[in-house]
Structure 1
Amino acid sequence: MKSARQFAIREIINSERIATQEELCQALSDRGLDVTQATVSRDIKDLQLIKIPDEHGYRYALPDTAKRAGVQERTKRLFRDSVIYVDHSENLAVIKTIPGAAQAVASLIDTVGWDSVLGTVAGDDTIFVVVKPKEMAPMLVNELLQMLRT
């Protein structure tokens with residue numbers, strides 16, 4: 001019963017915005033799992049759920065979800081601070097950075113895990129991003145430019 005309940009909690013947290021233990025209790029009840037707030041509290045501790053900020057305040061998340069959100073925020077911040085120019089040709093995106101920042105930016109691009117990015121090659125101030133298929137290159141460049149603006 002405990003493993004089924006915790007599996008349901010993971011599914012709920014990944015598919016819905018849950019901000020309170022009461023909301024989580026209600027979501028479990030909607031799935032036919034009647035639990036007490038104390039049980040949900042223990043499950044939150046067992047699953048190591050954390051609260052992360054979102055556009056409406058805070059919500060529960062699994063630990064690796066928070067890591068991904070943190071990586072995206074670090075990527076945006078590093079982009080704003082380091083990137084000078086972004087463009088593409090065929091299946092290559094080219095990113096120009098301030099001197100010495102290209103390897104850090106390339107590493108973060110690799111970490112983000114975009115499906116269209118095969119890999120990066122970084123020098124001191126230039127990064128080549130290999131994109132597959134080549135039709136995805138303009139969209140990737142738009143995402144990169146969006147990170148510069150936000």
Structure 2
Amino acid sequence: MAREALTRLANTEVAVAQEGSDEPVGAAQIVVELRRALSELGADAIVEERGGIGLIPGRAARALVLAARQAVGNAVTHAHGRGLHIIAEGRGDEGISVMISDTGPGFDLDAIGADRLGIRASIFARMAGVAGTAEIDSSECGTTVTLGWERR
């Protein structure tokens with residue numbers, strides 16, 4: 001039953017990521033949205049914007065922001081926002097990466113139950129839906145979520 005729910009949610013995530021305008025969005029606008037998410041969550045973080053200004057398709061930008069919001073929400077919930085740091089690095093019109101890190105206790109990704117959809121659907125499936133990437137590295141020193149999208 002959990003697998004079926006996960007599949008339905010992943011398919012919904014892909015459909016949502018494909019909705020709306022695909023007007024290009026700049027890296028600076030993505031940073032604005034990430035700052036807004038921090039404000040809405042009442043979280044404090046260092047936010048860095050690096051690299052060249054470029055444009056990526058609107059659907060990819062929306063997926064990236066939503067996946068990053070989930071990662072920030074997880075950091076606030078599970079790491080209590082400790083050491084929260086966000087780096088958005090634009091690579092001109094070629095792509096963007098967003099790294100969300102914290103200094104919380106970390107977790108074992110393989111130990112997360114199949115019924116837990118935050119990481120699987122809201123991060124991995126959402127980024128896969130726009131041909132993007134998502135990686136999670138977690139240890140007792142903290143967690144880093146790296147999201148990316150590259151023009152193919």
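Every number in this text was worked out from the coordinates using simple rules, so none of it is lab data. Predicted, not measured: the structure shown is a model, and the values here were computed from it. Cβ atoms are built from the backbone, for glycine too; each structure is taken alone.
Observations, loosely collected:
- Which entry (1, 2) yields the derived value 27 for relative contact order in percent (Cα under 8 Å, 6 or more apart): 2
- Winner on Cα Rg over 2.2 N^0.38 Å, for residues 83-122 alone once structures 1, 2 are ranked, highest first: 2
- Computed 2.0 for distance in nm of label points 7 Å out along Cα→Cβ at positions 107 and 139 - originating structure among 1, 2: 2
- Answer label among 1, 2 for the case where helix-only ellipticity at 222 nm (-39500 (n - 2.57) for each DSSP H run of 4 or more, over all residues; to 500), calculated from the coordinates, equals -16500: 1
- When Rg and Dmax of the Cα atoms in Å is computed for each of 1, 2, the one that comes out at 20.2, 58 is 1.
- Comparing distance in nm of label points 7 Å out along Cα→Cβ at positions 35 and 99 across structures 1, 2, the highest figure comes from 1.
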